[in-house]
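Structures given as structure tokens follow.
No value in this document is a laboratory result; all are computed from the given coordinates. What you are looking at is a predicted structure, and each value in this text was computed from that prediction instead of being measured. Cβ atoms are built from the backbone, for glycine too; each structure is taken alone.
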Structure P
Amino acid sequence: MENVGALAVLLAFCIAIYAIVASVVGKLKGRPFLILSARRAVYAVSFLVTVASGILVYALMTSDFRFAYVAGHSNRDMPAIYKFTAWWGGQEGSLLFWSWLLSTYSAVVVFQNRRKLREIVPYVIAVLSFVQVFFLTLNAFIVSPFQMLAVDKVVTSVADGLGLNPQLQYYAMAIHPPMLYLGFIGFSVPFAFAIASLITKQPGDAWIHTTRRWSIVAWLFQSCGIMLGSAWAFDALGWGGYWMWDPVENCSLLPWLAMTAFLHSVMMQEKKGMMKVWNIVLVASAFFLACFGTFLTRSGVVSSVHAFAESPIGKYFIGFLAIGISGTVYLILDRLEYLKSESELESVVSRESSFLFNNLLLLASCFAVLWGTLFPVISQAVTNEKISLDAPWFNRLMIPIGLGLLFLTGVGPLFAWRRTSVESLRRNFMIPGLLACLLAVGLFAAGIRNYWAIVSFGFCLFVAATIMSEFFKGAHAIGQKNQMNFARAVVELTHRNTRRYGGYLVHMGIVLMFVGWTGTAFNKNTTAEVNVGNSFSLGPYTMKVADLNQGDNQNYKWESAILEVTKNGSPIGTLEPERRFYKASQQPLGHVALRNRLDDDLYINFASGEGRTVTLQAYIFPLVSWIWIGTLILVFGTLIALVPSKVARQYARTQVVGLAEKHVPVEN
């Protein structure tokens, strides 16, 4: 069975190379049959990688410990769901999982465009297949998941495996890595179309319209992956937080920032014919930053709780990135004539300028995170001393940048295209600005002296007011004209322009997430060593250790503390933090107890215990639940933006000297 898996990967590697050659030669020589064979080669690669993946998953589910990968990342007593997730729980399996997702994406893209965009699709096939060849090279020759345990060249087995890392045995980890990979790999699709448009010197924006939904879907997966990772860190790791500016966390954020900038600036190209170079650069940046993040995770260059063990694949990633970035830069510079803007920025006070400033801030945040992540590597190379930048350093930079982005989120809808009059500014800014100022004054009067928090809450109200105003004005007009109640009018308004109002809902989700992040300014924590029958306090909460329990199952031993909790003297229930010891890996792990509420979360971690005495870490996290609520609204808004609008509109681009006026149908 293992030979079939390895052979399937090797055949997929050879066929992917053929797909590159056949698609390029077929296009250059005008041989349609070669292009057709390249498309079929993409389907064949997808089938073969699926076969190889199925064999590995079967080995994991049946505990076939002849496989070195299975023995290293699974064990007999592990729940079935975690045996399956072990597919991406280790180096070799996760790279095969990457190849499988990429081959699936490629097959869907090729099938979807089999009768469209005949000029650029052969080059799309070539670019996607080139990326596929790189990862299949790793699967087939460098870190194969089909290596067998052997003694004196004779295949052997072990009685039981080491099991999956206990930190990964958590429900969110069953979907967090796949979501991130779907985002990472999804960025390869718009990248392939962008490169293909450069190669063919396409004067139009066909690649933009074709990949808009691909870009949004990949961005959505990446967003969900990042937030699921935050939930995993918050619930499972026990350190009392959801983001620590860890290098691997940062690497998931970098391509998200680049793609967020692209999704904003692409509207400028669609409506005004502007920022064409920006869009190519941003799409390429998102893809290469995704590959760069994968390199950092697996190369051992940086230390992280999320990273895999050091492996030999780092140099291969460096070579791949060098070739890809060099080729992209060459194509952009060589095709600058075809990327000229069709109109110019007419006023600083305009919606165009708000998009431009938004992009500048997103790129500034991307550079800041990248610099902070790589600083230990740079410092070691320069001074031979590894210096890491901690969370306060990132916060000092990212808080003002984040607040600037939040402010622009509210300002953008208030600006008109081309230029905005003073009267329009006064009318649109008055109510949201007044509400924000009143809130800031009220918070200061209430005794809050954290100025960043006051500014953040004020901006949150400002943006929320502008978004609700946009919905109210549009729904009110539709309701009066069509005799609808307000709720139905809101639905009709959103359906008429799903892209615009879905985007507003995404922005509202971001606002609620900012509310949750701002609550960090008021966190409280304590560590207490308590005997059974005694209690300790934190803020308004008092926790009494009523009893200790312990038990055992096939996967781990556990010990828990039963806490009777009161708030301001009133009983509110019990919490039971737990300490587990996983048998296969011989590793301990805390299992926190959480009381979730809209105003705050009470978070208890069982740090250690000896006899009838336990050491407990308690935290109060104000407003943290709004982060998860905001995430749900962000997902809902993105799904709405993917729905076709009820009313298709045409936007006329600005006519400029030397270019004919264009009318490009765009869904908004």
Structure Q
Amino acid sequence: MTSLLRRFILSFLILSAPAFCFALSPLMQYNDLVAGEGDPGFEDGSFYSAQFNYPMGLALNQDGSVLYVADRENNRVRAVDLNQKNAVQTLVGTGEKSAKDGAFSSATFLHPRGIVCLSNHQIAVSEGNEGGTGDIRLLDLAAQKVTTLAGGGTSQGDGEGIKLLIGDVWNMAYRPSDNYIYFSEPNNQTIKRLNLKTGWVETVLKDSVLLPHPAALCFAGEKLYAADRDLEKVYEVTGLDPKPGSSESATSGSNPRPAFTVGLQEVGKAHKILALAGNTTSLYAYEGQPVSQSPIVRIFPDPGTLTFGSVWGETMANASQVLPHFSGVSAGLPVGFVPDPRSEGRFYLSNPVGNIVVSMRDLRFGTLLSDGISKEFTYPAKKPYNTYRILLCGRSYLYFQSDKSWDGKGKQNVTTNIMMLVSKKMELLLNTQAALEDVPVHFEVFNDGRVINSMLYTWPYYEVPPIVKKYDIDKVVIMMDSGQCDLGQFFMAPMTSEGIPAEGFDPEFDLRSKTDKFKTGPLHDFFDLCQKKKLLTVAQDGKWSLSTFEKLIADPEVDERIKDLMGKPMGLLKKKLDDLKTSSGTACQLDLCYFPQGSLTGFPYKSERKFWKEICAKDEVGFLDLTDDFLVTRLTYYPFSDMEGNDHFSKDGHTLLAHLLAYELVKNKMIPFTQSVLK
């Protein structure tokens, strides 16, 4: 990360923040704080001032709006309201170190460590008592009452839960379809389950050679997955459902038990697994002693170790030690690890040693589009909760950057770390400013930059709507760089029935003579007008050429014709996007942002930006002009491009463009920046 980049980000945030800031909103970028000031203690309140003391288990309610935390050393169960800026409050527990049932106002806990949400507004909490025993407690949110489900007895084995001696519970997992809590006791070498209807506890797995000390458990869909505390394999636990045709038999009095036979099927590997988390399509493992330098392993699909990077573009190779999410966590005790149902690929994690609850996202590098050029994160199609998505659509300036050396050592144009590009820098700026100004909106900025055999005023009509539909995009910004005011696309491909050039490049059409290409139609009429106005020159050999753009638009009649021709694809795109309603029920908005190339020379900026502004006004497309912003900053921030050849921006130029674009979008109220994006 360059010092210029750091200074730029910090100065933007300081200057953009309000003079008096009484509250902050959570950031949701890639590796973020969910709650916890960091020092051990007890305090409710804002997510950044609240204190925990060895937070362990995590659980989410059914709609993903509340995150429950088993705060072990505070002997309390805490709640993080994810819909209310992650505000933290104590759900139950006085702080007294004991296990006493009763009303929420008086009930106490003894080292709560595991937690799982059940149906009917209920929560189960496991406790780790001295001597390697524990209880499983039930929290009824509707009745505001705590009762004991299992533990406190004297006998081991199967039986009525409240009469049994329960060992140290590592993990609990709940399956609504059978209303069982499954829990692991690694010291007793067992996985058991508790029937919430009858209160009966029965052994599922015991003394397994494959899972001698079962610990981490989770449900991914209807399937139960388990891992050993000390070994390297992850298994699907099969055979939990009754055998077809089997009858239920009464065991130990009144408890009915279906006949079932458990098996273990290997699904992947990790090392000293502390926790598992997943959904119907994916499964992840949290390693206590990482074999690699990252503690999070994707079991399926696409098995592999997750890599972590900073927002500055640096790779944090030793994430298990460097990233505060994982620092200090090691094998020996469970941690919280749950998927966010409202944001695919995002997970909540607890760091008991760091006294914080955090989040991370598995946004794998991938190709968003089919051209193999524009690199992007692998964003989930479903938009995360309260998120506003922006698609930047433009040429190579969006994804390509120059690394020209200004000390005389030459230059080399290179593609670079995605975090160095304008889309990700803009995303970071918007999200940070939103957090500091207490704006409850998150932003994701997609990068659709490409080189294509089609002009920028044409190809978005063909390429953008499918992306908008798939990824639920709220706003498309066409990044129109200077020098794009020409009719080049009309010479590349024939006209469609809609009266615009066909997509891409048609080599057969290109080989035809201009006279043959434009025998009839709007182009024929336009060139005929230009010839009458002496703005088209025909040579003796039959070759002809148009006058310069400035000369063409100097004639009002010709200027109007050009706007009709070049503006029509954008007008049609606007109509397409109006019909593509987002998940919030509003139409996807279309803007055009005009910006100069880095050198700021060689193009008629005043006439070009006037030209695009008038086209946008005609089609009711939002217009943003960054020319003046660049003129004001160009010397102060010089150099920000290679200033020659293709004139691509440097990484600092990408920062400048991201800053100016983010600033103007907020200033001109072209994005929501005062309220939730939810309806």
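List of remarks:
- Label whose coordinates, when Rg/Rh (Cα atoms, Kirkwood Rh), for residues 168-319 alone is calculated, return 1.03 (choices P, Q): P
- Answer label among P, Q for the case where FRET efficiency 1/(1 + (r/R0)^6) of positions 136 and 640 (r between Cβ atoms, R0 = 30 Å, to 0.05), calculated from the coordinates, equals 0.20: P
- Top of P, Q by mean count of other Cβ atoms within 10 Å over residues 328-335, largest first: Q
- Of the structures P, Q, the one that -20500 was derived from, the read-out being helix-only ellipticity at 222 nm (-39500 (n - 2.57) for each DSSP H run of 4 or more, over all residues; to 500): P
- Looking at FRET efficiency 1/(1 + (r/R0)^6) of positions 24 and 632 (r between Cβ atoms, R0 = 35 Å, to 0.05) for structures P, Q, the greatest value goes to Q.
- FRET efficiency 1/(1 + (r/R0)^6) of positions 200 and 512 (r between Cβ atoms, R0 = 35 Å, to 0.05) - structure with the largest value, from P, Q: P
- Each of structures P, Q was scored by distance in nm of label points 7 Å out along Cα→Cβ at positions 360 and 576; the highest score is held by P.
- Look at FRET efficiency 1/(1 + (r/R0)^6) of positions 352 and 584 (r between Cβ atoms, R0 = 41 Å, to 0.05) for each of P, Q: the largest one is in Q.
- Taking FRET efficiency 1/(1 + (r/R0)^6) of positions 432 and 616 (r between Cβ atoms, R0 = 41 Å, to 0.05) as the criterion, the highest value among P, Q goes to Q.
- Among candidates P, Q, the computation of Cα extents along the principal axes in Å that gave 84, 76, 59 used structure P.
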